[in-house]
Structure 1
């Protein structure tokens, strides 16, 4: 099973992960920080991880 770690201290809420994810598992919360949903749909392409400009996302799995 895949695990997605988001470092909230680093996340700037830019939305790059939202725009990059091919299966749409990311969103932004009220504080404009990245959140995930439907992690079981993750295809482990790591596009979110490689495109995050501040390195706030780690995909494990």
Structure 2
């Protein structure tokens, strides 16, 4: 039981050292992730479409 309490106490102390991002930073990072995911999905969809068209031409 002492090990569990020590673990919890040390975890709490470590969390006090964490520098949490501001709300603006989180919103900006989220926007970047959403936009980059959409661009990546579009590019993959385009490549898939072109490969399907190429295979259809061959067969």
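Suppose distance in nm of label points 7 Å out along Cα→Cβ at positions 12 and 36 works out to 3.7; of 1, 2, which structure was it derived from? Considering all the candidates, the number was obtained from 2.
Calculating distance in nm of label points 7 Å out along Cα→Cβ at positions 4 and 44 for structures 1, 2 picks out 2 as the one with the greatest value. Identify the structure, out of 1, 2, from whose coordinates Kirkwood radius over Cα pairs in Å was calculated to give 16.1. For Kirkwood radius over Cα pairs in Å, the value 16.1 is produced by structure 2. Here helix-only ellipticity at 222 nm (-39500 (n - 2.57) for each DSSP H run of 4 or more, over all residues; to 500) has been calculated and equals -3000, so which of 1, 2 was it run on? Attributed to the structure labelled 1.
No value in this document is a laboratory result; all are computed from the given coordinates. Since the model is a prediction, treat every value here as computed from it, not as a measurement. Cβ atoms are built from the backbone, for glycine too; each structure is taken alone.
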